[in-house]
1. Looking at structures 1, 2, which one was relative contact order in percent (Cα under 8 Å, 6 or more apart) calculated from, given that it came out as 27?
2. Where does the value 34, 26, 14 come from, among 1, 2, when Cα extents along the principal axes in Å is the thing being computed?
3. Figure out for me which of the structures 1, 2 the number 0 belongs to, where helix-only ellipticity at 222 nm (-39500 (n - 2.57) for each DSSP H run of 4 or more, over all residues; to 500) was derived from the coordinates.
Structure 1
Amino acid sequence: MFCDRCGRPAGEGDHDACARARELEPPRFCVHCRRRMVVQVVPTGWTARCVEHGELTSGRP
């Protein structure tokens, strides 16, 4: 598993800054394969798409 903000392995190093930043930002990397995702931010939320693992949404209307 990988950090969805910095792309480094989730079990290595300190990801506290990543967790704080993710409260305001969409994910940038796929947690499964570390690929950079295509991210679209709109006033109502965001979508992030990995070519291998599909799409995530912010869950906002």
Structure 2
Amino acid sequence: MDDTLVPGAWVRHPTQTDWGLGQVQSAIRNRVTVNFEHAGKVLIDTDVIVLTVVDPDVG
């Protein structure tokens, strides 16, 4: 698991750019729940999708 994927971290999905900025709600092993601006809450399997941690002020 990526140690940067902690509750409160800001992320982007690598292929769903239209989802916008997301904030990690929970992270349990490879299961990360993210609340995205335009997609709502999404459960991500980080063994399949590598989320990009971002600075929300830069995006």
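Throughout, read-outs are computed from the coordinates displayed, never taken from laboratory work. All figures in this text were calculated on a predicted structure; none of them were measured in a lab.
1. Numbers: 1: 27; 2: 34.
Computed on structure 1.
2. Details: 1: 34, 26, 14; 2: 26, 19, 16.
Value 34, 26, 14 for Cα extents along the principal axes in Å corresponds to 1 out of 1, 2.
3. Values: 1: -3000; 2: 0.
Structure of origin is 2.
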